[in-house]
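Undergrad: The following blocks contain the structures, represented as structure tokens.
Every number here is computed from the coordinates shown, using simple stated rules; none is lab data. Bear in mind that the values here come from a model prediction, so they are computed numbers and not experimental data. Cβ atoms are built from the backbone, for glycine too; each structure is taken alone.
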Structure 1
Amino acid sequence: MPFSARSVRFVCFDADDTLWKNEEFYRQSERDFARLMAPFLSQQQAIDRLFQTEMDNLETFGYGAKSCMLSMMQTALEILPPQQAAGALKEILQIGRRLILHPVEVLPGVKDTLEKLTGKYHLSVITKGDLLDQQRKLERSGLQPLFNHVEIVSDKTPAAYRALFVRLNAKPQEVLMVGNSLRSDIFPALQAGAQAAYQPSPFNWKHEEMPEPQDPPYLKIASLPDLLPVLL
């Protein structure tokens, strides 16, 4: 389906790395964790081992900082001698706490873009992860009053998007989904019948990475303000 701004009435936004910075703080947490695994694993080995643990735990723990912290603990217990594990677990708790409580850094141009779209479109957030963590970030961002609807889901699937469209009383072709992840934001929304705008991020979790198609069926933007000349 070719992109058609004329049919858009609802604009849905991903949150992490679309509205505010996120993944770069996880990258720092991974490096902090890797230092705890030395000299048993190199930095890359520790990060790779953590990622595999996260993938193994995804169905059980889901997404978010708490899930990441639990996978760090499991990996540490599997790698470190018992006499070192207790100290490492205390450090991992601090890594997780820093990640959860990190100040929210809204990306440039986001607030201004949302303010200009407010009243002209129905604006929603659809984000996945830990409910409390995502609610807290949205509140601290100062952006919550600009949205008509907030949806926090365990995973972003075509079914999750279709259910959202029903709750919004929106026809799929009236919805524009904006996000930085092809795997979670763009292709599931397209499969649900919506339109999509892809905003690549310099930081992406390995699990979210996938190649771009040669002839993409979505709008590609460098940053959120690029939506304004398209929608206004």
Structure 2
Amino acid sequence: MYPGNSVKQQSWRAIIFDMDGLVLDTEPTYVQAWRMAAAELGFSMPTAFWDGLSGCSGKTVTQRLQDQCGVGLELERFQQLSSVYWLAHVQQRGIGVKPGFFAVLNLITRYALPFCLATNSPLAAAHQCLAWAGLSDVFPLIVAGDSVSSAKPAPDIFLRASAELVKPIQNCLVLEDSPIGIRAALAAGAPCIFVPSIQPADAWAAAHADYLLDDLQQVADFISARKHHPL
């Protein structure tokens, strides 16, 4: 679905990327590791439960696991196992970059737009994931979950990104793949494009985001379709 014309698009002055599920194809790897760890500890949760963790901070994931499994789940053991499974996967296969990312990157570079990464992941984890994906030197600025008081869906990460970019938040276009990220963008007052990493797309996020697109290639096509500077 292509976005319609909006006065908001005339005010974009910077781009803020989410990481997991938007730039990097990490969401399925996390879910696989979590499923395997839970199964080893004797727990099985429906797909909807795992899908609902998309975009969540580590603290939120832990809380939801506790709520779902109760005191019978050994959280420390779960975290150890899921880390082992995840590391084994990415060390063997690396981390994929989502289709269309380089097309968007080339366009915003052409337009000389400032951009950054804003992720719920801790900074060290973000750097490691980007390295495994071959993107170590791409983002000049990374705002991570451990650099703010509250992670998404609180607006803190996007407000910090706006301040670091030295652009008003209403002029920062946020690209997000999860409902949690869209809630954070809206709470911050930023225009946002929802590029869902899970299908069917979350109905709330699809209805409340400023724009809904299928993938980053469509984001690139949307920008390049403008015959003049779209910002």
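Undergrad: Of the structures labelled 1, 2, one was used to calculate distance in nm of label points 7 Å out along Cα→Cβ at positions 123 and 139, giving 1.3. Name it.
TA: Clearly, the read-out refers to 2.
Undergrad: Next question, about the same structure. Work out which structure the value 0.75 belongs to, where FRET efficiency 1/(1 + (r/R0)^6) of positions 67 and 83 (r between Cβ atoms, R0 = 25 Å, to 0.05) was derived from one of 1, 2.
TA: Checking each candidate, the match is 2.
Undergrad: Same structure again: Using mean projected area of the Cα convex hull in nm² for the comparison, can you identify which of 1, 2 gives the largest number? Don't jump to the answer; show the numbers that get you there.
TA: Values: 1: 12.7; 2: 12.0.
Max of mean projected area of the Cα convex hull in nm²: 1.
Undergrad: Here's another thing I want to ask about it. A value of 5.6 was computed for distance in nm of label points 7 Å out along Cα→Cβ at positions 35 and 171; which of 1, 2 is the source structure?
TA: Answer for the origin of the read-out: 1.
Undergrad: Still on this structure: Could you tell me which structure in 1, 2 was used to calculate P(r) over Cα pairs in 5 Å bins from 0, in percent, for residues 27-130 alone as 2, 10, 18, 22, 17, 12, 8, 5, 4, 2, 0?
TA: 2
Undergrad: Work out which structure the value 17.8 belongs to, where mean count of other Cβ atoms within 10 Å over residues 155-162 was derived from one of 1, 2.
TA: Derived from the structure labelled 1.
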